[in-house]
Structure 1
Amino acid sequence: MPRIIGVDIPKEKRIEIALTYIYGIGPARSNKILKNAGISPDKRAKDLDDKEITSITHIIQESFQVEGDLRRMQISNIKRLMSIASYRGLRHKRSLPVRGQRTKTNSRTRKGPKKTIGAFKDKTARKAVKPV
């Protein structure tokens, strides 16, 4: 299994698709990297030789932020928004949708399971209060 920038890419897939397993590389970037390296996108990952792997690694390292660096940058951006108390930062802090989606009926993924408030009364409390 070829290893590029600390990520094991699947050997049976085409290199064009296998590169997208690296965080921060999608299909368009993958094709751009392969074009710069002069490698056919139809080639399987297991058929790459060491020279081709090093050329891909070199292009990725000098051109793009991927994996740990990209994750750290995104986390620091979110923390910055939260620290300056911007609207987006407050939405992140409260675990609500950040980009203007409605929250009255949707966003259960972000908000978590429904919490019912004030709809139930304890049955024992009802028995204790009897009309005279």
Structure 2
Amino acid sequence: MSSDTGYLVDTNVLLWAMFDKEKLSQTAQKALLDDKVPAYYSPVSLWEISIKYAIGKLNLLGMKPDDFLRRMDKSFFLCKNVDIDAAATLYQLPLYHRDPFDRLLIQEAISAGLTLLSADKSMQAYVAEGLRLIN
């Protein structure tokens, strides 16, 4: 189950890890507990969180997105810089999945050689494109 260079968590996994660990699969929980393998979140997730918070689609349990960021700074998660090459080559990724946030996370994981932790089963289609995935 170990990743070569680390894990990248999608936005739902990030939120569940911080607020509701019981929603994580056993495999995802085990991966995140492995302190030998770094776990990253992307600023793309913070962008998604901020947008969904602003339009009322996300409750951060009394926090605002900037409060959430400060909480992330104190967690075991590491912030992965946005990969500009992944952003520029996103057009090459087949349109199996149309969510722009998820697509960029998929491309970032592939580009960086990270294993993506996601509960989204539709991302499985990208395994054929080189995505390493844990659901």
Structure 3
Amino acid sequence: MKLHHTAVWVTDLEKVKDYYIRHFGAKSNQLYENKETGFKSYFLSFDSGSQLEIMYRADIPENANDIVGKQHKGLIHLSFLVDSKGEVDKKAEELRNAGYPVLRGPRVTGDGYYEFETLDPEGNRLEVMC
């Protein structure tokens, strides 16, 4: 069995789509829109075969994460795997230079991974690790 995709609600579909294309090499399908419900979405595909569905509907409440470290129960982050510590460091620097926060790291975790944590344009938590 394979996990097909993960989905996340966003406020600005175009901004989030462009972020994952620019910084994580995603490829996007065409915008899907249900005019009756106001639902819109893109599927973003990555070289690994994994997919992220970004979705919008006006009545969805704001994100429960925030930049000072509060978290909530349930799905908490997406993790991207790269091949080396150098790639982790390079991605952290790229995102920092683009104005995105690096919340922790790069660092070696207690379970031996080398990673950093960041937020996408809408405050969704990401890890980049090797």
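Each of 1, 2, 3 could give relative contact order in percent (Cα under 8 Å, 6 or more apart), but the derived value 22 comes from 3.
Which structure, out of 1, 2, 3, was Cα extents along the principal axes in Å calculated from, if the result is 92, 37, 23? Clearly, the read-out refers to 1. For the structures shown (1, 2, 3), distance in nm of label points 7 Å out along Cα→Cβ at positions 19 and 107 is largest in 1.
Quick note: the coordinates plus some simple rules give every number you see, no bench work behind them. Bear in mind that the values here come from a model prediction, so they are computed numbers and not experimental data. Cβ atoms are built from the backbone, for glycine too; each structure is taken alone.
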